[in-house]
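Engineer: Please find the structures below.
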Structure I
Amino acid sequence: MALQQQIRTRNTEQLMSIGIFGLLVLLYAPVLIYWFNGWLYKTISTEHEYFSHGIIGLPFAAYLIWENRKKWQRLPNKTHPLGAVLLAIGAIFYLTNVTEWVNLSLPTILVGLCLWLKGFPGLKLLGFPLLLIFLATPTAIPYLVAPYTFPLQSFIAGTAGFILNQSGMNAVVDGINIYVNGRIVEVAPYCAGLKMLFTTIYVCLMLLYWTDNLSSRRVTLWFLSTAVVISVIANIIRNTILSFFHGTGQEAAFKWLHDSWGGDLYSALMLLSLIPILNWMSDYFSAPLETELESENQLLPPEITD
């Protein structure tokens, strides 16, 4: 009887899991298709294009959830009331039919499901993939941040103008505008490198998790700080090249780097350069720890055997 009851319980849990998954697919497949189509073909709004790192982040999050499925099944069923609250909020967001709220309903409902089915242990188990989903969910954050990027725009314009002048070109900087040979290039809010910065931080988190360095506070802080600096420098170089192309009348090259796949290639090469930096930092910060452990082991008394 106990075995039959266990089998019935397991079958019920499997059916419920299949039902929940099917409902999520039914609700969010059109949303995800819209996101991916917009990111790939640049048909989504400018603000939502800032979250195009979801092209790699969302599949990676799904892979991590699938990898943790056995650990999830072994967790005891433990309902937390906050899960019901979040599920209700997520449902309200979805039913508003407002793009921003519908988008946010996905991570809200997923967190609510974790708490409702497995409590905080379930949320802890799937915390990182849920974070990746949240950070890849298109919101109005870039639109809200854009008005405050003027100092960064001015810094980029001034530095790019300085580099061009040192290269022998006639560049004049006026605020966020660069005049090269009488032709103007504006470092607009969306040219201030926010998209590259968002993508850089996102990819860095993925690399830190993949290499098991996310638990190391020193590696995480140093790597993220270094990546932010590299992202800003890379964006300055990109704006300098764009100003050069536009100022010298190379419009095809300007459009390739600014609007076409040239910008994606540039960002990809910058992100690839972060991998050896992370490997070096991981080795550098782990070496003192290994030396400290070896010293502690040498101070321990020898084991006494019979």
Structure II
Amino acid sequence: MSVSVLFAATEDRWTEYEAPLRKEIAAVGVDAHIATDIPADKVDYIVYAPNSEVKDFTPFTRAKAVLNLWAGVEAIVGNPTLHLPLARMVDPALTQGMVEWVTGHILRLHLGMDAHINAAPGIWEPEAPPLSFDTRVTVLGLGELGAACAMALAGLGFAVTGWSRSQKDIPGITCLSSADGLDQALSIADYCVLLLPKTPATENTLNARTLALMPEGARILNPGRGPLIDDEALMAALDTGHIDHATLDVFRVEPLPADHRYWTHPRVTVTPHVASETRAAYSSKTVAENVRRGEAGEPFLYLVDRSAGY
């Protein structure tokens, strides 16, 4: 018997996902009808992006799960009509994209590449960059993405400390938790990478108080969520030079308004929310595996903890 999979996302996403989804769901041995216009009471699985038109889940009386296409679930997890298991997106390409962005931008700053790229002709200042062995990186958030970035940086020789709400144990990483642990992690951060989920508890994790804990000349990278940073506090810390540089990929308002100070601040690099993106060829495999698991009566992968918000 065929299962019905509703694709509830924007039209451009359907164009991108239709063929890979059909291929990957067939590859796991599930006969599926996949479309964008299935009646709600006939839907078995909802492949979902929070910017779709589907906001009320009440009519989906026989659906078994909502399979989110995004890693972040803050736009759906609090939906009062959502009565179904919710799975977030985890896939190798999403993780690899984040690892490449984080390591690339840390190495750019660590090696002082901008000074060489922008040097005037004839400027010859052969000052050796620091070594990773002598450089401390703190990663805030040790979920799938944060843990992968922490291990990649440790593999490059950086001294890596990770902080998370619940205590983790990752080989080669100093893992901390608790409010005191956060202060400790920030106090030793030459670089701080923000990969926390967006929840009421994580908003403004970097604020005037916590920024002041960081070493003079520290650098910040935020590929996680815009609200993790108090923008005014960060701007003040950048203006004084206490924070040497911030590389920011996510913002409270996106696209970042053209008149925002981040665009022109000499200590800020803006990237347009490109740190990690779901790619249909890979994320379709995650969706397909969860559909297979649902049909086999097995536990779904990457289920969201509603109480924690991620």
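Engineer: Which structure, out of I, II, was helix-only ellipticity at 222 nm (-39500 (n - 2.57) for each DSSP H run of 4 or more, over all residues; to 500) derived from, given a value of -25000?
Structural biologist: Working: I: -25000; II: -9500.
This value belongs to structure I.
Engineer: Where is FRET efficiency 1/(1 + (r/R0)^6) of positions 117 and 165 (r between Cβ atoms, R0 = 35 Å, to 0.05) largest, in which of I, II?
Structural biologist: Numbers: I: 0.05; II: 0.35.
For this comparison of FRET efficiency 1/(1 + (r/R0)^6) of positions 117 and 165 (r between Cβ atoms, R0 = 35 Å, to 0.05), the top structure is II.
Engineer: When mean count of other Cβ atoms within 10 Å over residues 61-68 is calculated, the result is 20.0; to which of the structures I, II does this value belong?
Structural biologist: Numbers: I: 15.0; II: 20.0.
The value was obtained from structure II.
Engineer: For the read-out distance in nm of label points 7 Å out along Cα→Cβ at positions 53 and 277, a value of 1.3 was computed from one structure; give its label from I, II.
Structural biologist: On the way: I: 1.3; II: 2.5.
So the calculation was done on I.
Engineer: Taking 0.05 as the value of FRET efficiency 1/(1 + (r/R0)^6) of positions 125 and 189 (r between Cβ atoms, R0 = 25 Å, to 0.05) derived from one of the structures shown (I, II), identify that structure. Spell out each step's value before the answer.
Structural biologist: Details: I: 0.05; II: 0.35.
Structure of origin is I.
Engineer: A value of 157 was computed for volume of the Cα convex hull per residue in Å³; which of I, II is the source structure? Spell out each step's value before the answer.
Structural biologist: Details: I: 192; II: 157.
Among I, II, the structure yielding 157 for volume of the Cα convex hull per residue in Å³ is II.
Engineer: Further question on the same structure: Computing relative contact order in percent (Cα under 8 Å, 6 or more apart) for each of I, II, which one ends up highest? Walk me through the numbers before you get to the answer.
Structural biologist: Details: I: 14; II: 19.
Top value of relative contact order in percent (Cα under 8 Å, 6 or more apart), among I, II, belongs to structure II.
Each value in this text was obtained by applying a stated rule to the coordinates, not by laboratory testing. Predicted model only: the values in this text are computed from it and were never measured. Cβ atoms are built from the backbone, for glycine too; each structure is taken alone.
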